[in-house]
Structure P
Amino acid sequence: MSCTIGIINYGIAGNIHSIKKSILKAGGDVKIINTKNDFSNIDKIVIPGVGSFKDAMNELTKNDLLDNLKKFIKIKPTLGICLGMQILSSIGFEYGKTQGLNFINAEVKPIIVDAKVPHVGFNEIEVINSNKLLKGLEEEEFYFMHSFEVVNYTNIVSLTEYAGHKFVSSIQKDNIYGVQFHPEKSREAGIQLFKNFIEL
């Protein structure tokens, strides 16, 4: 069974090519979504993200992707990656206060630790509520690069510790999944995560 995954291209999200490469390697087909008319004939969606919460929401609005994206998220398997996971939240506090996509009851706030921020590099995840996306990946390390964290108490799948501070590293609510790390930069563990997503 072929599975076509749409990757949202909203200008600032500079990691779409490595995500596309990883999904193809995992056995999926890819369609890049540049306009509101590109949502047809896709089975699942990936929301990538590099940059700021405010810029991401502005770009989605400016490129007229917001309404169709929201409609799609309501009914199809969706994976938010890094900033893509953060904007699934209700509100973000990067460069002021910005409304998010509001699918996860959460806020996005700066990581406050007595260590270097952004948090960059490979780190383990601690799965506290297993799901199909992370099946077989419970002991793996993934690549992180972020200065903000999703503060949420109800949809947590895994936590990760950085400098003594535990933050939410993955979430799930119904058909919506989010990972704070970058599977496309996480070697074989990342490819397996995309395989799991394809098989959902």
Structure Q
Amino acid sequence: MIDDGYIKFNDLLTREEPPESIFINKLNQWRSTLHKIGLLGQSDAGIGYGNVSRRFKNNSFIISGSATGNQAVLTNREYVLVTDFNIKSNTTESSGLISPSSESMTHGIIYRTLPETKYVMHVHYGHFWDKYKNILPTSAEHIAYGTPEMALEVKRLILSISAHKAHILIMGGHAEGIIAYGSSVDEVGNRLLELVSQPSTEE
């Protein structure tokens, strides 16, 4: 099951030119790869899932836009620069042509908490989610995606497992949801490909 995909925060969008292609080319290539193998996309019910981002300057970050999961290939026009977010007021500030992904606050808290992190990818993969829920670091089931509570929960998890080499989180209340993060785009992308290569049944 995939959640409704709606943005659950108030985005203060300044409509201006989107991030330049040079800043998202490698990230976008990985997004297309993940889309091709079904780790992000759109469900049969028309609900998009999955998003990718990269740190830009300081704690600002570039993230794929809302409602873009149906597109196999994005251009820079479907990416948004998130310049700030506030958990208490449940708001984000961004610039571009479309609203940022509904998971923007979750991405943002990772960048703000872990300065060494440069890329974050959120995908859906049911087999891995079922297998590793509550085995790998897992968010509480009652916490919904895209909320301030999820951002705080992710912060709690990553601080408690800062030495954990996998850098993978299971979203307990977001069916099939997985977050991977790291210092290079290839590191994060290849980690997700490794998940898919695992056997789908126990030996």
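Bear in mind that the values in this text are calculations on the coordinates, not laboratory data. Values in this document were obtained by computation on a predicted structure and should not be read as measured data. Cβ atoms are built from the backbone, for glycine too; each structure is taken alone.
Here distance in nm of label points 7 Å out along Cα→Cβ at positions 8 and 176 has been calculated and equals 1.8, so which of P, Q was it run on? Here the read-out was taken from Q.
For mean count of other Cβ atoms within 10 Å over residues 40-47, the calculated result is 18.9, so let me know which of P, Q that is. Derived from the structure labelled P. Each of P, Q could give distance in nm of label points 7 Å out along Cα→Cβ at positions 56 and 128, but the derived value 2.1 comes from P.
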